[in-house]
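Pasting the structures in now, so scroll down.
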Structure P
Amino acid sequence: MEKIKIMAVDDNRDVLFSIKEGLSSISSYEVQTVSSGEKCISALESGDVPNLILMDIMMPEMDGWELTTKIKRNGDWKDIPIIFLTAKTDDLSKGLGSLTSEDYIEKPFEILDLKERIDVVLKKLIK
């Protein structure tokens, strides 16, 4: 069976480290980290397409909303599920997040909760 690939996109290196180390210790997911929306697009363009993307909303240059729009407009990437991981907790962001992503998780989060929610999203895809 092929490993599930997760791409984490966040400008905070500590968050990326926590996600990679945390998920690697409790799952068999292959976790790739990138520090910006531009690097995410570059990885996707090079054919490095994950099964799921974990994405921060508040990033410099290209925020999570813009990045999501670019991903969803591309025919090869539009079906990649996205889970937002963000400190942006206002009602408008939560509402927009529920319309544009498979899940919306507020920071800080527990790694076990993150894994469970990833599992729920991936199970929906397998059906």
Structure Q
Amino acid sequence: MIGFNEEGALKKLKDAGYFNITVIKEESSKEIDKVFSQVPDSGISYSKELEVIIKISLGVQIPDLTGMNKSDAVSLLGSLGFIVSILPDASASGKVKSQAPPALSYASYGSTVKIEIETTESTETSSSS
């Protein structure tokens, strides 16, 4: 069932005579909405009355980055497999003031998370004439 979407996996299992099927959706770096794990493994003789478990990937959960230092946020996102886009620009320093996609949502492993930095540098310009 690995690689099937939920509907396809359920249809294939039911067509094969398995009806005691549990679907678990959980965080995974595998493709979103696809089966990434199954019990029993494929190719094993298995009683059709016993439970079959398929796990469907939700993707990777994006942490709440608001208020984190830029370097910590970038490091955390990198460790989770995300590409980071920094606004207003990559050289900005300070704390994260917003992010997209939002905190606690799920995204594909390797996808981009945008963070906007509230710069700590003063942006005032002196105008003396």
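Summary table
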quantity: Comparison of P, Q - label where distance in nm of label points 7 Å out along Cα→Cβ at positions 11 and 115 is highest; calculated: Q
quantity: Test item: Cα extents along the principal axes in Å calculated as 87, 20, 17, pick one of P, Q; calculated: Q
quantity: Label whose coordinates, when mean projected area of the Cα convex hull in nm², for residues 3-50 alone is calculated, return 3.0 (choices P, Q); calculated: P
quantity: Per distance in nm of label points 7 Å out along Cα→Cβ at positions 59 and 99, the highest-valued of structures P, Q; calculated: P
quantity: helix-only ellipticity at 222 nm (-39500 (n - 2.57) for each DSSP H run of 4 or more, over all residues; to 500) derived as -4500 - corresponding label from P, Q; calculated: Q
quantity: Given 0.05 for FRET efficiency 1/(1 + (r/R0)^6) of positions 43 and 91 (r between Cβ atoms, R0 = 30 Å, to 0.05), calculated: source structure among P, Q; calculated: Q
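Each value in this text was obtained by applying a stated rule to the coordinates, not by laboratory testing. The structure presented is a predicted model; accordingly, all values stated were derived computationally and were not measured. Cβ atoms are built from the backbone, for glycine too; each structure is taken alone.
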